[in-house]
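Presented below are the structures under discussion, each in the form of structure tokens.
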Structure P
Amino acid sequence: MSTLLVIAKAPVPGRVKTRLTPQFTPQQAACLARAALEDTLAAVMATPAGRRVLVLDGEPEPWIPAGIEVVPQCAGGLDVRLAAAFALAGGPALLIGMDTPQVTPGLLALGLDFAEADAWFGPADDGGFWALGLAEPDPALLLGVPMSVAHTGQVQRRRLTGAGLAVRDLPELCDVDTPADAARVAATAPRTRFAARYSGLCAVTR
């Protein structure tokens, strides 16, 4: 069976979603980060998978659902940490972050279907990617890819096709990084915890 991997930071004020300030305080930004992570983990729990692993930078908290393994992130750049996360799977895996609370179990299940794909690539509208699925994880597919720049996704997808992999694409999603991103995601996924938290915080800050 395949593994679902979530790489995330613990929602600690001042350490997560810092680009949401100054519209939101660091505490409010952390609340939004926690809501996004809770939505993400709920989608993960509703998706059939052999294992569900949260690769966490920070301390685990009681609201992490039962049934999700929690392991610490290794040190190093994001490419190194992503490669190490895939190594935990020991087989086919789909990795996502915590920045897309609008993700659904249907999208995750699609990214775990390797019957006709060697890799799945989920582009983000900021030029990065929100999901990466590998039938046979190999550190060489990730190490050295420049992360958190406008062409990250382009370089990562080219790395996959350059290795001769059959790559299929997931729908493009918006990562929540800025206040504009938060407003957009809350509007497009109104039934999420994230949208409810966002609406509540906006009511307070008006």
Structure Q
Amino acid sequence: MTVDVVLPCLDEAAALPGVLAALPPGFRAIVVDNGSSDGSAEVARACGARVVHEPRRGFGAAAHRGLQAATAEVVAFCDADGSFDGADLVRVCAPVQCGSADLVLGRRRPVRGAWPVHARLANLLLARRLRRMTGLPLHDLGPLRAARREALLGLGLRDRRSGYPLEMVLRAAADRWRIVETDVTYRPRIGRSKVTGTVRGTATAVADMSRLLREAAA
């Protein structure tokens, strides 16, 4: 079964060749250029990826544009910065493909030098709030995940910023999806981070996700 892999991308030209080369057979890349100025789109095309453009800045905007562009029955989401091992996509997608889960989240297991302390702490606190709210035994709100395309489109996701991954889980939980985690390797990213690698970016992501949690609890 072919899987479309959505890769939101903002200035990831240095990482893309390795990321795309590491995709397993049957996994088809959709690189969503979110306004790159370093030639990321051209690099992605040269590596054989399909490229779509999303002019509105934001992780959620790019991720959702990729979802809309996908045609495979199963869609995965992955960062384009080289922090994830493409081989882990097989394990993440397998429960969805075989019908034993509706949404699979990659629980990051960092190697040395990956995942700054401030970002890891923010993820820990948000995941704890999510567990209390949903009762799901989840530990990570990371972007590596997989689900069926039509089901994802049916969730009606609205966030176009950093809250997109959390909104997906909240809406899926409300619809009683079978949501599970599986361990994935998390490595130091290639190049400069625009979000969790900076304190400001992490604070923005936490603010976006906290707003969604408050709205869901209201």
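Here are the numbers for this structure:
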quantity: Origin of the derived value 10.8, 31 (Rg and Dmax of the Cα atoms in Å, for residues 20-59 alone; candidates P, Q); calculated: Q
quantity: Top of P, Q by mean projected area of the Cα convex hull in nm², for residues 108-171 alone, largest first; calculated: Q
quantity: Per distance in nm of label points 7 Å out along Cα→Cβ at positions 100 and 116, the highest-valued of structures P, Q; calculated: Q
quantity: Among P, Q, structure where distance in nm of label points 7 Å out along Cα→Cβ at positions 156 and 188 as derived comes to 4.5; calculated: Q
quantity: Which of P, Q yields 36, 28, 16 [Cα extents along the principal axes in Å, for residues 76-131 alone, calculated]; calculated: Q
quantity: Which of P, Q leads on mean count of other Cβ atoms within 10 Å over residues 36-43, largest value; calculated: P
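Coordinate-derived values only; no laboratory data. What you see is a predicted model; the values in this text were computed from it and never measured. Cβ atoms are built from the backbone, for glycine too; each structure is taken alone.
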